[in-house]
Structure I
Amino acid sequence: MAGIRLKREQEETVKITKRTTLKPLLFEVAWEVCNQVGGIYTVIRSKVPSMVEEWGENYCLIGPYFPQTASIEFERIDEDESIFSRVAQNLRNQGIDAFYGRWLVTGNPNIILVDFQQALSKIDQLKFDLWANHKISTLNSEPLVSSVIAFGSMVKSYITAFVSAKPKNQECIVHFHEWMASSALLDLKKENVNVSTVFTTHATMLGRYIAGNRDDFYEKLSTFNWENEAKFYGIEAQAGIERLSAQYCNVLTTVSEVTARECEVFYGRTCDLILPNGLNITRFAATHEFQNLHLKYKQKINQFVMGHFFQSYSWDLDNTLYFFTSGRYEYKNKGYDLTLEALKRLNFKIVQSGLDITVVMFIITRNPVFSIDPQVLQSRAVMEEIEETCKSIEKEVGEHLFHASASNEDTTMPDLNQFVSEYWRLRLRRTIQTWKTKTLPRTVTHILKEKDDIVRFFEQTNLQNHQQDRVKFVYHPDFISATNPLFGLEYSHFVRGCHLGIFPSYYEPWGYTPLECIVRGIPTVTSDLSGFGDYIQGLMADHENMGIYVVNRKDQNFNKAADQLAEILFKFVTLSRRERIMQRNRVENISDIFDWTNLRSYYDTAHDLALKKRGR
């Protein structure tokens, strides 16, 4: 009997062990899940393969349902036996539109999309509840706040239903990204729903607003009163949701030490962990073909430059460097002001030195426009007509040359002009005459709805693409894509064709744009006020030798920072072609450091800590 009792006890022990070692379930909730509206989309999407590798089918994302994007990236699956699908089906039976499926990105993860439009019908009640339960005012808030609150109410419904349906001995972690996804966190906390929560702020609302309007943001950071500033900028609801999310979550995280300092001031809580951003490097890997790809896509940019500038004057494209900056239009925060000032000084340096080098600076940022400038389109179209005419002449000459060479005993090179018909001579002459103009090349490719600070800078400094200027400007106030009639390139291909990316931000919690350069083997400039720049300085002492230049904006005023950036750019243009190729090699070689397979461990730590804190 004693032996049987012992065997039963051992079996029970095994059962208990199995129960307690069930792997937890992880949700990541973000407004940008299956919804490309900002940099967080890149964070979430690029991290998916690494998260699926770690969590498998225990991983699921939650985002808002937008029919247009869902039709492209979302594969809805109704007939599925997974717990994620069953909970969604049960909610739909109750009239709550939650859809289960797969996100059609690398990793193919579980995904839940909730149609918050139906919740907007009761938005007044939801706003009242937000005030009654959490004292967050939504008076005079922007329309986005209503959408966010409605989305949050549905996320809360799904998570609550899921916790009731899951195995009792399986823990659940919910990781919220940004205030737009985290209003659900507030009610989950109030109702004591049994989940462990992580909140990641990728940028504080107040930081973004204040930094964009004050030059002494970092010097005065510790003196700001969050409530007063939120009222002043009219973002009480956004800042209130963000602050309470940070205080209520089990684990508070952000993306850099730079932003962590803001969290202490604006949230009244110290961050538990820093979660640096990475990329799925395999998506960008060129299997050591990056140099060939650079040359290939540079030729495409050459075509644009010829069409845009050579109508007025020309120069040697073999002695031309392509610089670019891109990102959200925040003139000061993104460092566009510093970039333009440094390029003005670079132009002077190159002219004074007599260097035979030309820099074309591309500024890629979306701003409201009426259309592409007709003159820019016409110039491009006429240049393409010249190209087609030249191809026809080339074909005609080739045919006659072959016939003459095969039938002529004379081994001397014949006069090729005699092989071109009068029709094609006349057509080429007329097309060139139509194309050439004395007007200056446009600095802006589109007709803007309103003159902005970039255009004003061009006017005030007379940087209008004069022939004698060694730095030329192309301000493209729209995204670059393969369907773009001016470039005909994907943005990623455009980046590969450039020589240097410039992003000396004043306010940038992380900064994906320089990282996107690195993984494509392109040197880049960042600043020590960006999370990425701050991270790089702590990671490697010889970052400049590796092709990552960091402008000091913490300890220098604007004028000195502009001088430093101008000197960095001048040093770069004086590199030999061989030195630039070697630098691109070094940049490409360090890109693996930023792969999510290496950086996911920071997220693993955050999720483990959330479980421990919840269990206390």
Structure II
Amino acid sequence: MCGIVGAVAERNVVEILLEGLKRLEYRGYDSAGVALLDKEGNLSRIRKTGKVKNLAEAVESESALGTTGIAHTRWATHGGVTKYNAHPHFSSSRVAVVHNGIIENYVPLRKELTAKGYTFSSDTDTETIGHVVHEMLKKGTSLLEAVQNAVKHFTGAYGTVVIDKESPDKMVVARSGSPLVIGLGLGENFIASDQLALLPVTRRFIFLEEGDVAEVARRKVTIFDKDGEQVEREIIESTVEHDAGDKAGYRHYMLKEIYEQPAVIRNTLQDRIDNIHNADALFGEGASSILKQVKHVQIIACGTSYHAGMTARYWLEEFANVSCSVEIASEFRYRKSAVHENSLLVTISQSGETADTLAALRLAKELGYMSALTVCNVPGSSLVRESDLAFMTLAGAEIGVASTKAFTTQLTAFLMLTLALGKFNGLAEKNEQKIIDAIKTLPSKIEEALSTAEVIEDLAEEFADKHHSLFLGRGAQYPIAMEGALKLKEISYIHAEAYASGELKHGPLALIDEEMPVIVVAPNDELLEKLKSNVEEVRARGGIMYVFADIDAHFESDDTMRVINVPHCEDIIAPIVYTIPLQLLSYYVALIKGTDVDQPRNLAKSVTVE
């Protein structure tokens, strides 16, 4: 959600800011803006609704210049999608501010500031930040001191950057809940909400910690912790690659990322699957001593990552003989919960910055969980830094808002965790080897599953006039049905629900008619005959079904049922393999519907607010 880029340099920083925003477009946004300070201290601002290209065109037409600047892509929380609500926001034409997060006490702050004579030109919570900082500056403080004093007045989450026309050679940044990273250059420095924005100008980064306030000047960065003490933070050399500018010939990033799944799963498995008994190498130093003590796993996640956790529960309990609970992060953090003895907390997040998941991790530390492991795709992210152990999924940059390769690599990670825990909980060597052999076939089985694309593209036309759909699955395929429904609703805007198919008779059957397509996930497993009975329940009520079935499951297409054959695979990897055709279905239906596949309306890639 929202993107921040800032720069202070000797050269014109406009192109750096715009390129940074372009690299953050995948996060989701509805407007964009830039504020610039030149060497004489002149402060200017350009804002546009819509895409970054609209802002870039306006910047070019105005020949905008600045050696210090901040830029932002906004995802609306407070106030509609309008130019006057777009960031940056000004205070008295002296202070400019950009902000990710939510200032929860902005209403009383607005009242206090209005009483002091400040005029608000937007509906946002962000504008209060600029006015509070300006009020502090009126007392004769430096910009750094003004921001340090101002943040004491804010309740909520924020990653914010402030510039002052009377201090044209510096930026001051503050982090509480919402991530910020400082990029170090030669005689110039940068700030961003994501290191991907700054890769064209630097590979050296400092990740700000919770409560940090920093002054970023051209040749110096000074950081203060939440107690106001000056601190040194580790400088990290990034090896992250970013290919956001290259769709590699595919029409959309999402389709490219669907087809990348065999390769990224190979990357995730490489040098790991044959080293499965070395837990320290897989999950981090001390993992072996921690995992051998685990008696319960508590998984916390949101959205697609939550579905990965739900799938993992089946594996962990069946093969690793460890009890497992899975909960949505936003629910976990706001209820009282009992902590099981020797319980391992596992968080899942593509970005490693998901606000609710990060808050749940911090709460879990207070509650007394034995240890915390994160499954994540972004090195250096907050979840990785704040967890005891980490498994990096190696999916590479995922640009499409609707997650695909991040999901399947998360599932792959949980297969590895299942094996690692199984070692300490009686998993027989014969069964372990069978699982390892199955995992090694994953990339090739996914390649086979991708061969269904032409058939799925054809049947997608049958969804052109549909507004609702129902997904069904049993056992470990139930969460996969949930993920399929989520993908369809995310990018095609078709209302989709998923049910464990045994629940049909407990309510959902009332929805069945010829206008409600029913998508069924049907591997050839021990639950197949039960699933076939559920299919007959739908057929008897005039439902139209699309059955993704193992080639050996013996489903046959007819007037009420279209069967899409999925390659046979071992049961344990079937949830991953069956994910692929559901991703393709959502993609091709979205094409038929004419939606914005990579940046669906109202959604953001990295959700850094509650």
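Descriptive notes on the structure:
- Which entry (I, II) yields the derived value 0.95 for FRET efficiency 1/(1 + (r/R0)^6) of positions 273 and 593 (r between Cβ atoms, R0 = 30 Å, to 0.05): I
- Computed -10000 for helix-only ellipticity at 222 nm (-39500 (n - 2.57) for each DSSP H run of 4 or more, over all residues; to 500) - originating structure among I, II: II
- Top of I, II by percent of Cα pairs over 19 Å apart, for residues 353-440 alone, largest first: I
- With distance in nm of label points 7 Å out along Cα→Cβ at positions 25 and 393 derived as 2.4, matching label from I, II: II
- Structure from which 3.8 was derived, distance in nm of label points 7 Å out along Cα→Cβ at positions 153 and 513, options I, II: I
- Source structure of the calculated read-out (FRET efficiency 1/(1 + (r/R0)^6) of positions 281 and 401 (r between Cβ atoms, R0 = 30 Å, to 0.05), 0.35) within I, II: II.
- Comparison of I, II - label where Kirkwood radius over Cα pairs in Å is highest: I
- Among I, II, structure where FRET efficiency 1/(1 + (r/R0)^6) of positions 217 and 361 (r between Cβ atoms, R0 = 30 Å, to 0.05) as derived comes to 0.35: II
- Of the structures I, II, the one that 1.7 was derived from, the read-out being distance in nm of label points 7 Å out along Cα→Cβ at positions 321 and 489: I
Read-outs: derived from the displayed coordinates by stated rules, not from any lab. As the structure is a prediction and not an experimental result, all values here were calculated from the model. Cβ atoms are built from the backbone, for glycine too; each structure is taken alone.
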